[in-house]
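Peer 1: Listed after this line are the structures, all set down as structure tokens.
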Structure I
Amino acid sequence: MLQDKHEMFRNRLTKVYRHISRQAKRQGITCYRVYDHDLPEFPFCIEVYENNIYLAEYKRRHHLSEEEHEQWLEDCIAIISEILELPADNVYIKQRQRKAGRLGQYQRVATEQEFFIVQEAGLKFKVNLSNYLDTGLFLDHRITRGLVRNQSAGKRVLNLFCYTGSFSVYAAAGGAASIASVDLSKTYLQWAEENMKLNDLYDPRRHFYVHADVKQYLDTLSPNSCDLVVMDPPTFSNSKRMKDFLDIQQDHVELLNKTLRALSPGGVIWFSTNYRRFVLDQQQIRASEIKDVTKATTPFDFQGKLFRWCYTMTK
């Protein structure tokens with residue numbers, strides 16, 4: 001029975017990898033998602049980062065003993081390694097487990113530091129496939145990053161909840177006049193600086209890394225202080241370093257209106273959230289134009305599997 005299921009997994013993975021890897025090669029893309037929970041019996045997310053494989057197993061009730069589960073997983077890794085034609089030693093596996101009570105935050109899973117440099121659109125990024133459940137580069141925003149790059153020339157860019165600063169790197173490559181990258185994590189801000197240095201774009205006179213709670217930071221901004229904003233907040237955060245907790249459904253109107261207040265006339269916000277049940281309260285947002293660009297920013301390897309929303313809002 002298990003053998004039959006493994007064969008089913010092999011067939012599915014062979015089919016999707018053949019299709020997706022061909023498209024990736026044609027577009028010169030070396031980091032992409034291959035599989036995401038396609039079969040309920042194999043609850044994996046599988047991503048390629050050049051010569052390495054990121055394999056996340058979503059936690060579930062599987063009714064296997066610890067030894068049986070370990071063997072099942074080893075068999076799966078052997079299949080993945082064979083089909084993706086990369087050594088099993090290059091597979092980095094984690095278990096995704098949501099924190100009790102709230103979606104949107106994941107636990108750190110290891111203590112060793114192992115980083116790789118990967119490329120995307122001619123730019124370099126540090127990724128970590130072993131320490132954090134998120135790798136440092138959100139592959140679903142590949143198109144969004146390119147669009148921000150195309151709009152950044154001469155603009156004062158504000159990257160809120162900047163994470164590892166990939167949008168900031170793209171904005172710098174696009175010729176932004178200045179970039180402020182804001183995050184509550186000093187670790188991610190340092191990572192963001194390192195990503196900028198990797199691309200020989202680091203300029204402390206024009207690129208600023210702000211350690212702050214975005215909610216409070218927005219109150220410090222004066223009108224007409226930025227031209228282009230990227231905002232990709234977590235669904236929920238209750239970090240002890242925050243003055244208040246963040247719930248994106250409840251707080252998005254306040255966050256967006258404060259940001260719009262700081263924008264120059266005609267300025268644009270790129271707003272994204274991966275909260276599946278998110279509903280944008282358009283009536284309360286003081287933008288002159290709001291566009292749903294979710295479909296336009298969905299990469300080929302996320303078609304039909306992307307649970308996030310993306311909007312542009314013009315002042």
Structure II
Amino acid sequence: MSKVESVIIVGSGPAGHTAAIYAARANLSPLMFEGFMAGGIAAGGQLTTTTEVENFPGFPEGLGGPELMERMRAQALHCGTRIETETVSSVDLTKRPFRVTADSGEYLAQTLILATGATAKRMAIPGEDKFWQRGISACAVCDGALPAFRNKPLVVIGGGDTACEEATYLTKFGSEVHLLVRRDVLRASKAMQARVKANPKITIHWNTEAVEAVGAGKLLDGVRIKHTTTGAESVVVASGLFYAIGHEPNTAFLAGQLQLDDSGYVITKPGTTQTSVHGVFAVGDVQDKVWRQAVTAAGSGCMGALEAERLLSEEEGA
């Protein structure tokens with residue numbers, strides 16, 4: 001069995017690396033498990049699948065998502081974080097020190113910071129892999145303002161609040177927005193429904209599903225759609241296809257040891273990153289299903305590290 005670590009960080013997106021930077025600067029010598037294709041995503045999280053990031057402060061010209069995450073990783077290492085490229089398969093939170101099981105064995109931690117994020121749900125339609133981040137995205141707020149989508153027809157898939165919000169947001173940039181809804185009703189709130197229906201740039205396609213992403217070259221040209229009752233198919237010309245069908249929080253490895261909400265996100269005490277287990281903190285998208293931005297994730301990572309440091313200091317002085 002390894003020594004007892006002061007803090008172990010599970011996950012390596014903006015939240016995890018920011019937590020690592022703050023914990024390392026506090027002389028906690030954090031150990032991070034950055035994951036090895038955990039959830040099908042490379043170490044660094046969802047930003048590693050984003051071609052260009054224009055809304056992270058400090059980079060006026062924008063930069064690639066993978067480059068941003070590489071810079072965060074380098075900074076975490078520079079500050080003194082130890083990083084293992086392994087996936088944590090399980091944890092035992094029944095007592096402290098907590099037991100963390102990774103590919104190489106078991107580790108012990110006085111505090112644990114969970115930064116495992118949430119994975120955007122995909123549809124696995126034909127053409128999705130070819131045009132992912134070449135016209136297909138799962139985050140309108142992240143990518144909608146990119147030059148490739150400006151003054152172009154766009155498509156959003158979904159019928160809930162997120163889909164309606166993203167369709168409305170995209171009208172700022174696209175020439176028109178097509179909202180594909182599988183049923184004949186929206187699941188969104190009444191106010192959000194009214195806003196979408198009143199927007200002249202949004203066309204709602206009822207009883208409609210996407211069946212293929214199409215394009216003659218390297219970029220998306222359109223979306224083949226199918227009417228769910230008549231079976232009729234057609235192609236909607238579009239330069240952008242945005243999935244708004246939800247995210248899957250990466251919490252299965254917790255095996256129900258923390259309090260989760262109905263969607264599987266870790267519940268934290270309001271205004272903090274504290275979970276239902278003393279000494280366990282959750283940061284980033286694993287506990288945030290509202291904002292899901294790199295900068296908000298980084299902010300919560302800072303909070304988690306400072307809270308872990310405070311707890312350890314209080315216990316040391318007790």
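All of the numbers you see were taken from the coordinates with simple rules; none came from a lab. Since this is a predicted model, take the numbers as computed values, not measurements. Cβ atoms are built from the backbone, for glycine too; each structure is taken alone.
Peer 1: 14.8 is what came out when mean count of other Cβ atoms within 10 Å over residues 121-128 was calculated for one structure; which of I, II is it? Kindly include the intermediate steps, with their values, before the conclusion.
Peer 2: On the way: I: 17.4; II: 14.8.
Label of the source structure: II.
Peer 1: Consider the structures I, II: one of them gives 2.8 for distance in nm of label points 7 Å out along Cα→Cβ at positions 177 and 257 as calculated from the coordinates. Say which. Present the calculation step by step, with values, prior to reporting the outcome.
Peer 2: Numbers: I: 2.8; II: 4.2.
Structure I accounts for this read-out.
Peer 1: Suppose you compute semi-axes √(5λ) of the Cα gyration tensor in Å for every structure in I, II: which one lands on 35, 21, 19?
Peer 2: On the way: I: 35, 21, 19; II: 39, 20, 17.
Of the structures listed, the value fits I.
Peer 1: Thinking of I, II, which structure, once relative contact order in percent (Cα under 8 Å, 6 or more apart) is computed, gives back 21?
Peer 2: Working: I: 13; II: 21.
Derived from the structure labelled II.
Peer 1: Which one of I, II has helix-only ellipticity at 222 nm (-39500 (n - 2.57) for each DSSP H run of 4 or more, over all residues; to 500), as calculated from the coordinates, equal to -10000? Write down the numbers at each step before the final one.
Peer 2: Values: I: -10000; II: -7500.
Label of the source structure: I.
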